[in-house]
1. Where does the value 27, 17, 7 come from, among P, Q, when semi-axes √(5λ) of the Cα gyration tensor in Å, for residues 126-197 alone is the thing being computed?
2. State the single structure among P, Q that was used to calculate P(r) over Cα pairs in 10 Å bins from 0, in percent, giving 8, 33, 38, 18, 4, 0.
3. Given 16 as the derived value for relative contact order in percent (Cα under 8 Å, 6 or more apart), which of the supplied structures P, Q does it correspond to?
4. Suppose helix-only ellipticity at 222 nm (-39500 (n - 2.57) for each DSSP H run of 4 or more, over all residues; to 500) works out to -10000; of P, Q, which structure was it derived from?
Structure P
Amino acid sequence: MKQQYLALTGLLLATKANAIELYINHNLEHYSVELSREQGEVQINDLCFTTDSEESWIFVKYTDEREIWYEDGGEAGRGYVMPDKNVLETILAKQKEVAEISHYHIHPAKPSVMATPHHPSIDDSYYAIQIATNVLEASPDIVFDDRVVTPYGIYVQSFADEGLATHETRTKIRNIVSEPVIKAVETGNFPFDFKSDDVSVIRSEAHRYAAVISGENVTVTFIEMN
């Protein structure tokens, strides 16, 4: 299959000219694929059921209406993936051409370690705040959100600019999004039924969880899939 290579600010991104699929990448060389947001989300959601590995991507909609997905999974281990910051830096180097950015990562239905695939972790939200801050500092005109793709839907986290302005305001957001998990650790009670065999119950709980971790300067919604 023919490949094109884009060398930008020292980072090599392989763009599959004829590819239409996103996949789990275990190589150090990142790839990118040109396809719509909707197509990419369906493919990532399908991956939830075929892999036990986490992976991450950056979706970019350009001002000329192009839509490109950049795989940016860096350091990975059992049950986690850390974004390679160089990929985002490469994209933001041409920030005047960028209209929208969404950062995605996958929660497999059967993760490789004991973990729930059905809601964002504390680390997920912390990374989202960090990436959102980097995008805002590069250009306040770029629309940004963070998306966690689970087996039955997508959590969308978005942040108000003023919530990212200082360490104190970012800490407030971190406290909001981490509160349910911290309370569960302290009390031994996690008041969301994500272990149900009924998919409709899991989806209902996902909507409820999204509402609970929304608050001042952070909005979280759940989009159902499958």
Structure Q
Amino acid sequence: MRAKCWVLALAVLTMPVLAQEFSGSVGADFLFAPDTPFTLNTALTLRMDMGKGGVESRTILSLSGLEAEHLWLWLKFPGVGVTLKTGLAFDPCFSRWALGVSGGCCPFFLGGWFYLENLAPVCQTPNYTIGLVLDFGIGGEPGLLARSLLGFGVTNLYALIDDDPWTDVSLVSGWYFEEALFHIVWSSACWRLHTTWMFTYAGLGFGELGVRYRFPEPIVELGAVLRLNGS
């Protein structure tokens, strides 16, 4: 069992530089696992956004010291509607490099991620593999959004849509089809309904139905999710 607790904003800084295009934030979140041995991880996140680009650093600490450092850089091209994003992960030695590109013309969008990952144990002789994720969609939120993700050499695609900072995709050896994820959402100012279905080469992985309601003042969210796991 794992309990999660987020401190969403320790400090938020906004500077009226370059027509208020520069903003920054500092935050922390915690992951507590009452297993054996006891685990308590802390993640410190620093984010700076300069309008057409930005950088984000996420440092993960445990009771024994530094666990990981993740660095993200992105660049936007508003004229053509394209965003480039790249990231490096050290856990604490080099573990992953990612390169993503996304864009589209309303209401359609598409994107892709290329991954290079070291599958070897921490700080041991490297064992590299590569993976690819293709992302297709139509619509947006609020309103109706339909999205599909295809993973080749990549599993746990659900991490790309779950908004959980502690989850991430996983790479496996070999560049073959691993997962397909289909996600449909309808949302308004208060309501959000979604259904998500994941398939592997062996068949259905899981199906999920969810509903959520958001109270405006004070902001409180209540929701429920029903999941059907495949065989």
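1. P
2. Clearly, the read-out refers to P.
3. Of the structures listed, the value fits P.
4. Of the structures listed, the value fits P.
Read-outs: derived from the displayed coordinates by stated rules, not from any lab. All figures in this text were calculated on a predicted structure; none of them were measured in a lab.
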